[in-house]
Structure 1
Amino acid sequence: MPGPAYPPLTAPAGKMVDTMEFKQLRICVMTISDTRTDETDTSGQILADRVREAGHELADKAIVADEVNAIRAVVRKWIADPTIDAVVTTGGTGLTGRDVTPEAVRPLFDKEIEGFNIVWHLVSFQSVGTSTLQSRACAGVANATFIFCLPGSNGAVRDGWDKLIRWQLDSRHLPCNMVELMPRLMES
């Protein structure tokens with residue numbers, strides 16, 4: 001018996017204004033996994049491809065073991081670099097003992113983007129139904145760098161980038177986007 005039919009999500013509220021200037025960002029991609037290699041890292045490759053297709057620069061890409069200190073070390077290096085605008089991770093957001101991405105990254109946040117988690121689950125519910133409960137996707141800002149932590153599946157990466165992150169990292173997206181906040185992230 002088929003499951004319930006969920007109404008499809010429409011394009012994100014807002015609009016793209018092609019006459020506005022596009023700002024190319026420098027974005028790092030991290031795959032968090034004990035088992036993936038460059039050859040088998042499909043979710044990280046999807047993210048890297050999407051970053052480039054959106055017109056941004058892939059500043060760095062890494063595969064890091066599911067270990068708090070290993071994850072933090074790479075994220076700290078990236079957020080210390082003033083030329084890095086955003087970090088997108090894939091993997092380690094589940095409920096098992098080895099899923100430690102939120103524990104590794106949240107302490108680095110200056111501010112958590114709490115709405116990301118909410119909207120992520122709305123989007124994810126459309127794709128996987130109640131299985132979205134198994135995700136602890138999160139996002140925040142650390143040292144004026146946006147950080148987005150997505151689950152490790154190819155579908156989750158596509159949903160996270162295509163339906164959420166890409167729009168907020170596009171300076172032409174209205175009524176507002178995160179790019180326009182970047183000059184003010186270090187205000188006190």
Structure 2
Amino acid sequence: MKIVFATGNKHKLQEAREIFTGVEVISILDFDKNFDPDEYGKTFLENAVIKAEAARAATGGLPVLSDDSGLVVPALEGAPGIHSARWGGVNGDHARNRAKLRTDIRKIADRSAHFLCTAVLICAAGNALVATGRVDGTLIDEERGGGGFGYDPMFIADGCDRTLAEMSSDEKNALSHRGRAFRKMEEMLRCLALIG
């Protein structure tokens with residue numbers, strides 16, 4: 001089975017290809033090099049649906065996968081949340097996002113946080129599947145590790161002593177929010193006999 005992943009983020013695309021075992025994941029950029037729908041939703045689910053529907057229109061009805069994900073810090077009233085990719089003011093500028101987050105968390109005592117991922121898959125027949133994943137942890141106000149992307153260098157998952165950026169991609173994918181959501185999605189596809 002081939003699925004078009006509705007993301008222009010090369011890191012997310014690589015993760016999806018590593019996580020899905022029974023699915024060939026191809027990029028929406030193969031169909032629309034300027035794919036960048038306006039994410040006007042108020043929740044991760046709403047934004048994931050927006051991206052999935054835009055990708056389905058761009059591909060002529062092929063099965064499409066999208067996700068919306070982000071970092072949630074309860075002591076910051078849930079921020080950056082759905083604004084995680086542009087928290088520093090520029091969409092996709094990971095260094096600026098982390099710099100703003102470092103400034104923000106220095107003002108709070110409780111640095112507990114979690115990553116959330118909502119994945120939506122619209123099948124060829126038009127039916128939609130939804131899966132979510134979450135990983136809880138703690139933020140640090142320094143950056144450690146050269147792997148991962150986004151806020152990974154500042155996030156230590158519960159039960160771990162290294163940031164997500166200090167882990168191998170296999171280690172990170174085994175516990176990450178996106179890894180959990182995508183494995184649930186793949187299991188749903190197996191249950192529906194859409195993949196072997």
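Every number here is computed from the coordinates shown, using simple stated rules; none is lab data. None of the values given here were measured: they were computed from a predicted structure. Cβ atoms are built from the backbone, for glycine too; each structure is taken alone.
If distance in nm of label points 7 Å out along Cα→Cβ at positions 56 and 80 comes out at 3.0 when worked out from the coordinates, which of 1, 2 was used? Walk me through the intermediate numbers first.
Values: 1: 2.3; 2: 3.0.
Answer for the origin of the read-out: 2.
16.4, 50 is what came out when Rg and Dmax of the Cα atoms in Å was calculated for one structure; which of 1, 2 is it? Display every interim value, and only then the final one.
Numbers: 1: 16.0, 56; 2: 16.4, 50.
Computing Rg and Dmax of the Cα atoms in Å on every structure in 1, 2 gives 16.4, 50 only for 2.
Work out distance in nm of label points 7 Å out along Cα→Cβ at positions 32 and 112 for each of structures 1, 2, then name the structure with the largest result.
Working: 1: 1.4; 2: 4.0.
For this comparison of distance in nm of label points 7 Å out along Cα→Cβ at positions 32 and 112, the top structure is 2.
Taking FRET efficiency 1/(1 + (r/R0)^6) of positions 64 and 104 (r between Cβ atoms, R0 = 41 Å, to 0.05) as the criterion, which structure among 1, 2 has the greatest value? The partial results should precede the final answer.
Values: 1: 1.00; 2: 0.75.
Of structures 1, 2, the maximum of FRET efficiency 1/(1 + (r/R0)^6) of positions 64 and 104 (r between Cβ atoms, R0 = 41 Å, to 0.05) occurs in 1.
Can you rank 1, 2 by relative contact order in percent (Cα under 8 Å, 6 or more apart) and just name the one with the largest value? Mind showing how you got there, number by number?
Numbers: 1: 26; 2: 19.
Of structures 1, 2, the maximum of relative contact order in percent (Cα under 8 Å, 6 or more apart) occurs in 1.
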